[in-house]
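Student: Multiple structures are listed underneath, in C-alpha cells.
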Structure 1
Amino acid sequence: MSNRLAEETSPYLRQHAHNPVDWYPWGDEALERARREDRPILLSVGYSACHWCHVMERESFEDDATAGLMNELFVNIKVDREERPDIDAIYMQAVQAMNGHGGWPMTVFLTPHLEPFWAGTYFPPLDRPGMPSFQRVLRAVADAFHSRRDDVQRVADSMRDMYAAGAQPTRGNGTLTPDIQGRAARSLLAAHDNRLGGFGDAPKFPQAMAMELLLQAWARDANPAALDAVRFTFLRMARGGIYDQVGGGFARYSVDAEWLVPHFEKMLYDNALLLRLGVHLWQASGDAEVRRVCDETIAWLEREMAAPDGGYCSALDADSEGEEGKFYVWSIDELRSVLATDADALIAYWGVTPEGNFEGHNILHVADGGGDVDANVVRRGKQKLLDARAKRERPGRDDKILAAWNGLAVRALAEAARAFADARLRDLAVRHGEFLFRAMVHADGTRVYRSHMRGTSRIAGFLDDHAAVALAALALYETTFDMRWLERARALADAVRRRFWDSDTAAFYDTASDHERLLTRPRDVTDNATPSGSSLTVELLLRLGDVLGDPDMVRQATYVLETIAEPMARYPLAFGHALTAADLAVHGAVELAIVGDPASGDFRALSDAATKRYVPSLVLAGGPEGRSDVSLLRDRVARDSRATAYLCRGYVCDEPVTDPARLAEQIDRAVRARAR
C-alpha cells in the first residue's frame, strides 16, 4: 500500500512511497495537522543518490515496528534536499549547531511551529557504542516534547535567536584589492597536496572552484606553480578511480587520499563544474589529455544524463543490485574475456590484479601514468567494456531536472563549444538552453522553476536557479551572438534584483520576497558543493553590467563582495566562486566587441582567436553595426566590409583589427598587462 509520496514528482520521495511510514510531503496538510494535534514533526531530509539515506530507509523506514512508532508519535515529513534547498539549509544549520557537524540523511524534530529542538543524521536500528537506536531516539524525543515542554521551548528559542542573528544588515567592511585574491591563492597553494593532488586528507573532493581560482592566479600573476597545481590535480583525478575510466564522468568524491576508491554516485553539478574547469585548463595548457577528459565527460552527459526532450537529469546512484559500485568494478577474468588480445596491455594500464583493489574487484585507474600503451588500444578497450557494461543492471537515476545544475551544465557546454570551436557542442548547448527557457522559465521570462519532472515544472526557483540559468543564457549569447540570449539574461538579472534583494539587510536572499514563509529566510554566501546563489548573482551582474554598460549592476555586485572580503581571503575553499567573480571587480574586464555578421567566416575567425585562449575576465559582445542597446557594440563599425574586433581594458582600447593573428597578439598583451 502506498502513502502520500506516491503522488510526488521527486524520485527520492517516490522511493519512500511504499514505506509503512505515514509520510507527508512538505506542505500545508502536514503542518496544519501538527498544529491541530499539537504533535512534534519528524523531518527527514535526503536525496536519491545518498547511500546512507537508502540504508536508513531499509533499516528503519521499511520496518513495521519503527514505522508504527513514527506514526504514533509524530507527523512525519519527507523532503528532497535537492528540490527544497531552502528547507535543507534552514534545518542543516540547526543540526550543525546542535551536533557540531551535519550530513544526510538529516533527521530533525520540530515543534508544530517549525522550530527545531533536537536533531541528528543517521540512526541505526539497534544501539551502537555512542549511537542510540532510532527507536530509542523516537521515544525519548516524544517524551521530552510532551513532559518537558519548557526545556524543548528553551532549545527552540535558542534556535530562533541563532536565525535572527543571521538576518542582521550587512556592512561593506572590506576593500576589494588584488591582495585578497593573492592571499587566497597563496593559501590554496600551501594546502595543495603536491604528492597526490587536491587539498587536505581523505575523503577528497574535487574542489573545482578552488582550482578555478588558482588558474586565475596563474593568468593574473604569471605564477607557474598555480597552473602546475591545477593540471597535476586534474590529471590525478582523471587517472584515478574517481573518474570513470570506461564511460567518462566524475564520481562525487574519493574516500581515500589517492583518488582511487570513489563514493560511486555521480552528480550533474560536479561534472558541470569539472567540465568547465577542464575547458579552462585546456585553454591555459593545451594539454591533449585534459581535452580528452572533457570530450569523454560531455559524451557521458549526453549518453547517460540527457533527458529525451532536453535538460540533464540530476544524479546516478552509487548502488546497483544492492551493492555500492557494482556497476563499475571488474574482475580480472571479466577483463580477459571482454578485451581478448588487448587484455594484457590494458590490465597493466588500468592496474588490475587478481585480488583487486575494492572488495575483491578492481576499480579501473591509470597505473603509473599509463606507460606506453597505444591510445587506439585504450580507446578500443573502453568501447568494448562500455558495451559489456551496458548489459549490467544500471544504478538508479534521479530523473528530475534542476534549473541551477542545468544552468551550470549549459554554461560549461557553451564555453566548451567556444574554446574547441565545435559547432556540434554549440548546438547541444543551445538545445539544452532552449529546453530550460521553454520548460523551466515562466512565459514572462522573469521566474524560474526549481524542478522539472514528467513534463511538469514545479517549486518556485531559488536565487541560484535564476542566476545560473541567466549565466547560461549569457554564455550562449557569447557563443552564438544571438541577441535573444542576452535579452533573456537581462530579464532574469533584473528580476533577481527586484525579487531577491532586500534593501533592509542590503543582501541577496536565497528565496524571493514572495516565497513561502518559513521559520527564517535563508541566506548563505558560502560556496559549498555548488556555487552559492549570491556568488553566481555577483558574477552575473558584473559580466552583464559590463556588456550592457550598467554601472548600478556593477556597484551592487561589488558591494556584496565587499561584505565578505576578509572571509574570502581567509577561507578560500568556502568562497571559491565568489573569489573568481571578484577578479572582474578587482581587475576589470578584458572587453571584446566583434562587429559583423556572426555567421560569416571572418567573424568566426576573430571569435575563435579569442576564445581558444584562457582569459578569465574576457567579456564578449558581437553582432552587426548599429546596436545601441549593447554598450560594447555602441558606435563600433566594421572596417573594409570585414568583421572587426575592438579590444579594450581599463578604459583604454587597442586599434580595431580585422586580422585574427593581430587580435590574438592584442589579447596576449592584455593578459600580460593584467599580470603586471
Structure 2
Amino acid sequence: MHGSILSLAAKNSDAGTGLGPGGQRVLVDIDTGGTMTDVVVSGPRGLHSFKVETTPHDFTVCFRDALAFAATSLGYHSAAAFLVDVAQIRWSSTITTNVLAELKGSKVGLLVTRTFENSLYGREISPTIDRVVSRTNVIGLTSDASAQDLVTAVRALLQEGARRVCISYLGQYPENVEEQRAKRLIQAQYPDHFLGAVPILLGSEMAQTVDDTTRTHCSLINAYVHSELATSLFDAEDILRDEFGWTGPLLIGHTNGGVARLGKTKAIDTIESGPVFGTYGAAHFARRYKRAAVIALDVGGTTTKASAIRDGKPIYLGNGDLLGIPVRTRMPLLQSLAVGGGSVAKRHDSGKVELGPESMGSAPGPACYGLGGESATLTDALLCLGYLDPETFLGGRRLLDSSRATGILAEQLKYPGRVIESMAEEVRDEAVARMSELVANVASASGFAHEDLSLFAFGGNGPMFGALVCDRLGIGECWVFGLAPVFGAFGSAISRVVHVYERGIVSQPSDQRYQTVASNAVVSMVAQAAADLRAEGFELSKAVFEVECQVVDSQQNERTVAAGAIDPAGDAKEVERNIDAALRQFRDAGETTRIVTVVVTASYPLPAFELKPYKKRAGSQKAAPALSTRNLYLSGTWQTSSIFDWNRLAVGQMVQGPSLATADALTCLIPPGWCLEVDQYGNGRLTRIPRLH
C-alpha cells in the first residue's frame, strides 16, 4: 500500500503537479519512522509532501516506494525520470532508535576490565546489561591478558551467538594501548579476509572521552544497531546507483541535526536523527514566532519524543541519554517514550491500563487496519472515541474497521462496570498521562516553568494530543502545524552538512598547559573535519568551523562556552587565544574552571527550502464554516462536535471546540474550552477560551 500526497502540498506550491524544468534543482528529504515514511520534495514549484508505509522487514522497500510514489504523483513516468531532476537526497530515520527501543538488535559481546562486568564502570548495574548485551556475553579480563586468554574469551562470546565484539577497558583514554593490543591479537586469530572474521569495536575509538562508562555504552549501542542500519543504507545507495542510475549525494541524517555522506556515518550517529530534525523544524518556527521556551512534542506511530528549544535553538547537554542509557557526550535534550498510535494496550492485573512498549507498527498494524493485528492499540481506542474517520483515514487509502476495534477493546480490556467508550478513554488518558509526564520531565531539565511554555505538537498524532497535554500541565498555548505529519522531513529540508568532533581533556587547572592541550586538540579535530569534508566533495571555502568548551566550575556545575569560529588554516596559538578569551568571564568573576571537553562543529550549507507565507483571502470570515458534525467521546460523555477541513481554513479563521480539523494525514483535536486560529504559514495556535466569571 503506497502513500498519498498530503493536501498541505497545494498550499505551498504552484498549480499543477509537475516540478517544471529540471536543472538539478529538486531536493528530496525522506524520514523513515517506525510506522510511516515521510517525504518532502522541494524545488522550483514549491513544496510537496507524501506518506508511505514503513516496511520494517526491509527499509529499502519503503525508500523505493517513497521515490516511486513521489515521481508518479508529480507527473513523472518513472522514478528514474524523476531522479534526473533531483540534486540531492537526505534520509533520516528512527531505524536505529526503534531497534534499540524494541530490543531487536544484533547479539554483541563485550570485553571489559575484570570486576566491572555488571557496572561497566558506573556506580550501579549498567542499564545495557541484559538489554543491549546479555550478562553472559560480558567477560572481564586483566590488563595483561595473554593472547590465549583473549582468543578463549572471544570464542566463548561467539559460541553464545555474539556477532560483534566490543572492547572497552578501564582508563583507555587518551591512550588506548591495551585495547589496540587486544584488537591486534584477536584479528590475527580471525583475519578479516576469512568468513570467520570478527568485527571489533573499541570503546576508545567510539567516544573520545575520559568517562569509561560512556565509551563502553557508545561502543555497545553502535554494535547493537549497526547491522540493521548498515544493510538499509548500503542497499539504498546500491538501488540509487544500479537500479536508477543516479549518482547524486545520498546524505544521512545525524543526531547533531545535520547530514553527512554514508562513508562518514556511524550507526550511533543516526540514533534519533528523525526526531532531532523535527526539533530543528520546531526551532525554525520558534524563531519566527519569537517563542523563548518551547517543548517540541513529536507523537508518531511507534514512539513519542519531547525536546527543548531555548531562544530559537535546540538545547544540547553534556550528559546525554539514549533511551535510558546514559552517555557523557554532547546530545540533544530529547527524551523518548515507547507510546504511539500502534502501541499495544493491556490491562494490568491491578486493573490499570498499560500502553507499550510493544507496537504493532504498520504491519500488521492496529486491529482496525484489518491486516491481522490481534492486539488492542491506541489507534483502535481513538477510532472508538470518534476521533478518527474510518472512511478518510490517510486520505481514504486505509479503511478502518470500527467493529473490529470495538471488539478487540472489549475482549482485551474488559473490566466490570466499564462500557466500551469508557475503556477507550482509559487508553487515551493513559497516553495523555505518559506524554504529559514526558513533557514535564523535559521542561524541568530545561529549567522551563509550565506557565512560560509553548508546546509545539507534530508527528502523525501530535495534533491529536497537543491540547490535551497542555490542559493536563497548565500550558497556555499549543502550536500545531500543517506540515506536522512530515515535520521531521521538513527539518531535514532545511538542514546542513554537519560533523561534530569531541575530545576529552584530562589536564587539571593547576596544569598551566591545560589550555594548550585543549587548543592542540581543537587543531587536530579541525584538520580531521577539513579532511572529512574534502572527502565528501565539499568546498572548504564555504565551510564554517566553530569551537565550544565544556567546563566545570568550582561548584562542579557544567557549562558550555562558545569559543567562536576559527580558520581551518589557523594555528594552535590562535585557538588558545580564543579559548582564553572565552574563559575570561570566569576569571573576572574569580571562578576556577576546568575544561573537560572541547567540541568542534564543522558545517557546510546545502540548498534549503524556504516556506513562504500566504496571504489572507479577501472576504474570509473570522469563524470558519464546518463541513459536518460528529459525536466525539469527551470527558465521559458523547458530545456533538464540528468537523473542519484543515485545508479550507484561511488565515485568521478560528475554530472553537469541541471540534476536529482534519486533512489526509492530520487530525487536530480542539477540546471543549479551546480555540484554534490559523496563521499565514498554514499552522494553528491552540489557546484556551477565556472563561467569563
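Student: Kindly point out which one of 1, 2 the value -0.68, -1.18 was derived from, the read-out being log10 I(q)/I(0) by the Debye sum over Cα atoms at q = 0.15, 0.26 Å⁻¹, for residues 210-289 alone.
Tutor: The structure behind it is 2.
Student: Between 1, 2, which one scores greatest on distance in nm of label points 7 Å out along Cα→Cβ at positions 242 and 554?
Tutor: Greatest value across 1, 2: structure 2.
Student: One of 1, 2 was used to compute P(r) over Cα pairs in 5 Å bins from 0, in percent, for residues 458-497 alone, and the answer was 6, 23, 23, 18, 15, 9, 5, 1. Which one was it?
Tutor: Checking each candidate, the match is 2.
Student: Assuming -9500 is helix-only ellipticity at 222 nm (-39500 (n - 2.57) for each DSSP H run of 4 or more, over all residues; to 500) as calculated from a single structure, say which of 1, 2 it is.
Tutor: Source structure for this number: 2.
Student: Moving on. Which one of 1, 2 has mean count of other Cβ atoms within 10 Å over residues 74-81, as calculated from the coordinates, equal to 15.9?
Tutor: 2
Student: Among 1, 2, considering only distance in nm of label points 7 Å out along Cα→Cβ at positions 186 and 570, which has the greatest calculated value?
Tutor: 2
The numbers here are math on the coordinates, done by the rules we state, and not lab data. It should be emphasised that the depicted structure is a prediction, and the values quoted were computed from it without experimental measurement. Cβ atoms are built from the backbone, for glycine too; each structure is taken alone.
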